[in-house]
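These notes open a run of structures that come right after.
FYI, it's all coordinate maths here, none of it is from the lab. These figures come from a predicted structure and were not determined experimentally. Cβ atoms are built from the backbone, for glycine too; each structure is taken alone.
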Structure P
Amino acid sequence: MPDSALCRLRGALLALVLVLVPALAGCGSGDRAWGGGPPADAGGPASPAHARPVAAPAGEAFYRPPAPLPAGRPGDVLWWRPVPAAGQFAALGARVFQVLYLSSGALGRPTAVSGTVLVPARPTDDAPILGYAPGTQGLGDDCAASKGLAVGVNLAVGALSEALRRGWIVAVPDYEGLGTPGEHTYVVGPAEGHALLDIVRATPRVAGLTGPAHRRVGLTGYSQGGGAAVWAAQLAPAYAPDLDVRGVAAGGVPADLEAVERGLDGKGAAGLELAAAVGLDAAYPELRLDALLTTPGRSVFAAVRTACALALVTGYAGERIADLTTTDPMTLPRWRARLAENTLGRVAPRVPLYLYHATSDSLVAFGQAAGLRAAYCARRVAVTWAPFPGDHIDGVGRTTGALQFLADRFAGIPTRGNC
């Protein structure tokens, strides 16, 4: 590769790191034992009934749910705590809360997920709720977005602050297994969509809202967060019919994980592909990733499992998953079946979508995003398609169009999209 091209690649990767890393803090992992009770068809003690939130434990114990997990409904609050607003949040007079709530994993198993609720200084009685799905934070518990947001450090702070200026209440999930016990089900659509919808459900209780019970909801995110937001849109009619979702704005969406994986394998940000393999394996026990690893592969994946975005993007350049396994998992029927299950576009959301994607995206292939738009248009979804020139990094700050799209939906302005 010519020196100039190599420099450009390095520059793009370093810029991506700055976008994806929630805080240049430690990347260790916490307790990896699942914190909930057994599934309904398993043996073990019965889960106690969940009556109401209890006082939140101090420190890191906040992230460890009771065991067995109390029986309840998705979105029920286990506990929450206020944290001092920092940085731009403090300047805006916002209130910041961390919350632990009930949700559902990819297979529908009850789980507990942590997250952050941000309340503007003077919310109106009918203030809408913005469910903001964060982009890649990493796999280690220290990478959780709630830990960076508690000190005002996350590259999403600008977008979140703009939403607060608009008077919106913002709900930001950490996702399953990120901060809380168990492994993070990275890029697994149903788990991420559930986590986003359920923190929106939890928000009125945490924020002490006394206005209308049926609030307007918008969903947004970029990259991993874009995928989570669109998955939430597909899942909402059946999973969360109680939510008044008005629209979804999502950028850099990894709609087809197999296509994204092919684009990452052996490239500069191959660590993201390895992280996706860990996330899928965490969600689906039959995948048995560990049984496929070579001795060098075990060492590499052990490090990946606790890495934040900085390490994922810069630490595994050139790695090929086939070189770390005895059999390339992406060729196995059980893996291909789960990848197919996590492909967006087969179910039509019932709300308008704003989809934006970099035409030269080197991390999340543009073609598969255009394919998602085509699939939704064929199903008569009101899609506003907004491709833009540049690479993945260039889309991170393009939140103005996304937030204005949602503001129009909150205002009841109709849209037919541009299919």
Structure Q
Amino acid sequence: MTTVEVHVLANYLKSKLENDQYLKNIIVQGEISNFTNHKSGHWYFSIKDEQARLNCVMFATYAAKSSFIPKDGDKVLIRCNVSLFGPSGQLQLYVNAIKLDGIGDLYLKFEELKKRLAAQGLFDQEHKKSLKKYPQRLCIITGNKTAALKDVLTTIEKRWPICEIYLKYVLVQGDEAALQIVNALKECDKLGFDAILLVRGGGSIEDLWAFNNEELANTIYQMKTCIISGVGHETDVTICDYVADVRGATPTAAATLATPDINEVITNLSMIKSRLKTDMQKYYHNKSLLWDYYWQRLLQNRNIAQKHKQRLQNYKQLLIVKINEINGQNYRRLLADKHALYHIVASYTQQFKHHLTVNKQLMKDQINYRSKQLQRDILHDIQLLDAYSPLKIMQRGYNLAYKDNVLIKSVHQVDVADKLYLKMDDGLIYVQVEKVKKYDE
């Protein structure tokens, strides 16, 4: 059993709730009660149904973005995270978006599609493509003459005006919008853009429903080009936002993510240029000092080199004289050795010829004697072989018995019904064994 202090247990429970993925960004449906619009801008209220009630807080940052101020009795859908309020130990919902409940079915469809696509891996981070740091060609898929398009173009013109922009107009809401967006994405994916921005302004969930399309989600997932989603306001989240490679909270944010700030780039280039100039100046200064040092050394060593050159020339002349003298002595010695060697070789040659003649006759006599002896030995061996030849024995009526091409040397090799063949002097006889009689039986 473990004993803990109250605040330790409260903090533990709070940590458990806040780290539970199933309790983050969930949609809760219920009725508003005890609503308080605090002077700080925060909203405090409860959400209830027939069986339970939960306390809620919506901080001013999120409350200011709501399209209405709720009142007691309103049927609403809230998007929230679940946590524990430590001082009172009460479970509390932290709300970041609220909408009147009249479109609950769409939210349920949204959550169902979101869970299914997440299970298929369409939202996994490892499949996300990276943005190019300095894009040269961008494609914008959006509605014609929309505020979102104007915001994106203004942002790109301000941040990265050197970029080439390609516009592809599509419907951004309605029954045909999703199919048009799918076709536009497939078409633009083949044109080699650095990134494609899919943008539109904010609206209700019905207005943004085209961006919660399953076919559109699969198309974005299969794209080769990096897709940047900038759909709706900051609190609006669509399926496209989850599956896209990069999500901008707004069209302007998407354009900001897609482009670098040209002023920052110019500043960085100026700093790099300045550092490069300084480094080059330092490099040339060091090389100049090194050059001066070696030049001075060369001048100092020139006289020494001249002295060594003269000394080498003197040594060369002495060496030539000495070599000529040694060559003359060696030549005379070589001539004397040549005459002595000639007489020695002539004497040895005469002796070798005499020995060769004597040995030749001895070898001839030995060969004749050995040849006759071998002839006698071979004739004797032939007579012995003929006497002991199995053919001679077979001519006297004997034969050889074989089983499966193996010579039979014992009755133990033979069984009744075995097929044998007998090899005679003048042919073969094939037989079958009817009985085997062993002498020891």
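A value of -17000 for helix-only ellipticity at 222 nm (-39500 (n - 2.57) for each DSSP H run of 4 or more, over all residues; to 500), calculated from one of P, Q, originates in structure Q. When Cα extents along the principal axes in Å is computed across structures P, Q, the figure 58, 53, 41 traces back to P.
A value of 13.6 was derived for mean count of other Cβ atoms within 10 Å over residues 112-119; which structure in P, Q was it taken from?
Values: P: 27.9; Q: 13.6.
It was calculated from structure Q.
Of structures P, Q, the largest value of relative contact order in percent (Cα under 8 Å, 6 or more apart) belongs to P.
Comparing volume of the Cα convex hull per residue in Å³, for residues 336-375 alone across structures P, Q, the highest figure is found for P.
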